[in-house]
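Following are the structures in question.
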Structure P
Amino acid sequence: MTLNEKIQKYLINSSDKIKINTKDIKKNDVFIALQGTNIHGNEFIYEALNVGAKYVITDKKFSQISFNKQILLVENTFIFIEELSIKKRSLYHGEVIGITGSAGKTSLKENLKFFLDKKFIVSASIKSYNNKLGVMISILNMNINSHFAIFEIGTNNFFEIRDLTKLVQPSQIFISNILSTHLEKFKTKNNIAKEKSDIFCKKYNPLAKTLYLQKNTKEEEILENLAKQQKLNKIISIGKNKVDCFIDNIKYIQTHYQLNIKILKKNIRINLDRYEEHKVTNLIFVLTFFIVNKISTEIIIKNLRKIPLIEGRGSIHNILFNGLNIKLIDHSYNANPETMLQSIKNFSLFNKSGSKKILILGNMNELGLKSVNFHFRIIKEVERHAFDKVILSGNFFKKALSMFKELKNKYVYRDSSQSIMSYLNKNVHKNAIIMAKCSNKTEVNKFIKLLKNHKKG
């Protein structure tokens, strides 16, 4: 057995966590040094060891590394990870779940894991790791003895879904939605639907058996038709019209919403403090999965109020800002036109006596030639509601704002995270509620990070 094979065997059977960022390393983790865009992880090897890494794996070509029994050399770390993840996946015999879609993958994954954890051993993708490297690292960190393994599978270009599908081989598949994302590359939502369909294509995934998909749009109907051609064991639709699973009735009763949900002709009643469409959709996905897999839905009913909020995806923070208590609703992880419209509607319904609502919106990226038009539509939606202040940032919003002659809401344009902060310093009020929505790596996204650094109230 070669050294490489010995290392692989150890990592497959070990419970040690594998990390590629030294900031994430805890005692006894294994650090794999990879080539980044501008720097190689090799530069952080000794930092990894100093913070507690048991082993470091790096490329042999870095001969400047002095001998250390904790530093293991392989020919190529990326190829090593790829080979090891394929091998580990082949040895896993639990139920593999793949989640794709334009938005909501991480929230759905975390919701499903949260409820399954109450009864089973569950492995799941790390954070929002859904590209090739992220999926491989998630496989390497999978508990080989877990009952379920849940993986996010993402794409921002053609043919990426099929490559990841070949690696993950999920038997049960969720497609959360088809929305206006990555249009610079895909051009149309039809193309996005076709790209997503590779996850259940028997050519790339012969293990595919059950598909859960949201079906509210023509593109999602295309997905269903493509799935029928693959002759899967089950195709279950979730949505509003002519679907298998849907909300049959909603009532507001004094302090909460009462929902009657019909899932595969079975009635389930749940109570929620707040009604947010995307969160309820996730819940229906999870309830459906439980019913299909003959798991008691009481696990879900009993733990509804304990669902953790995910950072940047509707998480709520109480912040002490310049001596004032304010509330932040953080949707700053990412955005597309459909999710931004929904977030605005949800925020308009957020009631807190005596509070002022401040809406902060940043650019939605990767929308192609119609970017300004999409941002124009967002402002039109904002105009349907009453907000105390609306702060816009990003060149697309700037251009869209100039297309309006009259506006009822008070709009402020700021081109940087610091200028947004300066404006709030002078204009924020006690008990203000701020909702922020934007694409990742925008000025609003940066501003939210600055705001969270304030002392929590």
Structure Q
Amino acid sequence: MSIDAILSDLKNRQSEAISKLFEFLKIKSISTDPAFKNECKVAATWIKKEIESLGLSSFLYNEGEHPLVFGMPAKADENKPTYLFYGHYDVQPIDPIELWDFNPFEPRLIDKDGKKVIHGRGSSDDKGQILTFFEACRSVMNVYGDLPFNLKILIEGEEEIGSQSMSSFIKKNKQMLSCDYAIICDTGFEQNRPSIYTMLRGEISSKVTIRTAKKDLHSGIYGGAATNPIKVLSLIISKIHDRNGKISIPDFYKDVEPLDPTVMKNWQSIGFNEKEFLQDVGLTHSAGEKSFSLIENLWSRPSCEITGMSGGYLGSGFKTVIPCEATATVSFRLVNNQNPENIKDSFEKFVRSNLPPDCRVFFQGKYGSKASIVRSDSRVISLASEAIIEEWGTEPILAGCGASIPIITDLKEILNVDSLLLGFARDNDNIHAPNEKYDLQSFIKGSNTWARIIEKL
């Protein structure tokens, strides 16, 4: 193949590709909010048509709350390898809306910090990333009529709510999804360099609610006598970490293994700047385990974060009552060998063991995912590294990542395939936050990178 012809086609279709992305970004596919259930169906239908435009047969599967979209060749070429591309069309909620500079679902190309960026919810996570791969495939097909491999595509609408239907879908459709390798574009840069991720943390979340009296109580009449669930919950949460940042839940670290020294040596060579990393978000001090570096805490150590707390009156002015209920949401990020269910059970036992009299506790959990480790010496990763050097003029970082992509574990455990985790998001893309954006350079050079990889495969 001549890569120059492919890159030229991508360049000629650049405006068309951006317009297509804007069309995709206008769909309010917020998976966690039932009010947007129909919008998720619209997004699934939209991506189905895009898959079909690549010459694949495409199907919708209603396995859970939102449709899965799957595409595959009508007839596979037995002489070609098969690659499975994965992404997700669902996005995070937009609150607080007042912090957005523009309507999050009216995408636009703007100047920001001296660069052209695509502004809108989902631009970086994961709609823009999906289309970098789609557009690369389209240009290869425009130039040569076909891809050098059999392509299967799996796009889901529940990634932002834990991919709850994915495991059962993969188990039920092992033959249909079988492939030689998986390709995932839902990651980003590290230290301002393109990165291939070889480690991701797992995740399990829990909502804990403590109830005391049968109703809210007058704080004058009952203050000093009645058990306050906010105080109880606060005290329990304060016990989760010790003064050195270590998690105090019994058996929490039981299955945590030391980091491979070779991996640690590689990470140290990256030149990770802890000070800059924290300053970018207005912080100065790391709050993780004090006996580990920041990069170890981010990529190879488990964590526990309180992601929300509520209880009592929070409106204007004051309401002098002791509430009868308080709630907190807790997010655990897990490393290799930690079992999400075991962590959930340990946490619940920990909470119950710290409950005083007159307290009842209730838990709501969600599907958890195990941590993922990908072989870094595979042919696919080697070829991807070559393509990155050609396009970006620098070697990629073989990085870990503190975030979770649940499907990677499923692909490995159920289909026995490794994954190439390559994306072009930036640290300042405001993923999951107001003013999400995707650099125009990431979109253009991301598509070019995929084109170079496809040409090598």
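Readers should treat all values here as calculations from the given coordinates under stated rules, not as data from a laboratory. Not measured: the values here are computed from a predicted model. Cβ atoms are built from the backbone, for glycine too; each structure is taken alone.
Which of P, Q yields 12.0 for mean count of other Cβ atoms within 10 Å over residues 258-265, as computed?
Source structure for this number: Q.
Could you figure out which one of P, Q the value 0.65 for FRET efficiency 1/(1 + (r/R0)^6) of positions 34 and 202 (r between Cβ atoms, R0 = 30 Å, to 0.05) was computed from?
Q
If distance in nm of label points 7 Å out along Cα→Cβ at positions 50 and 402 computes to 5.0, which of P, Q did it come from?
Only one of P, Q returns 5.0 for distance in nm of label points 7 Å out along Cα→Cβ at positions 50 and 402, namely P.
Using distance in nm of label points 7 Å out along Cα→Cβ at positions 90 and 242 as the calculated read-out, with 4.5 as its value, let me know the right label among P, Q. Provide the component values of the computation, followed by the final result.
Numbers: P: 4.5; Q: 3.8.
Source structure for this number: P.
Identify the structure, out of P, Q, from whose coordinates percent of Cα pairs over 31 Å apart was calculated to give 46.
It must be structure Q, since only it matches.
For distance in nm of label points 7 Å out along Cα→Cβ at positions 114 and 154, which of P, Q scores largest?
Values: P: 2.0; Q: 4.3.
Going through P, Q one by one, distance in nm of label points 7 Å out along Cα→Cβ at positions 114 and 154 peaks for structure Q.
If you rank structures P, Q by relative contact order in percent (Cα under 8 Å, 6 or more apart), which sits at the top with the largest value? Mind dumping the intermediate values first?
On the way: P: 10; Q: 26.
Answer by largest value of relative contact order in percent (Cα under 8 Å, 6 or more apart): Q.
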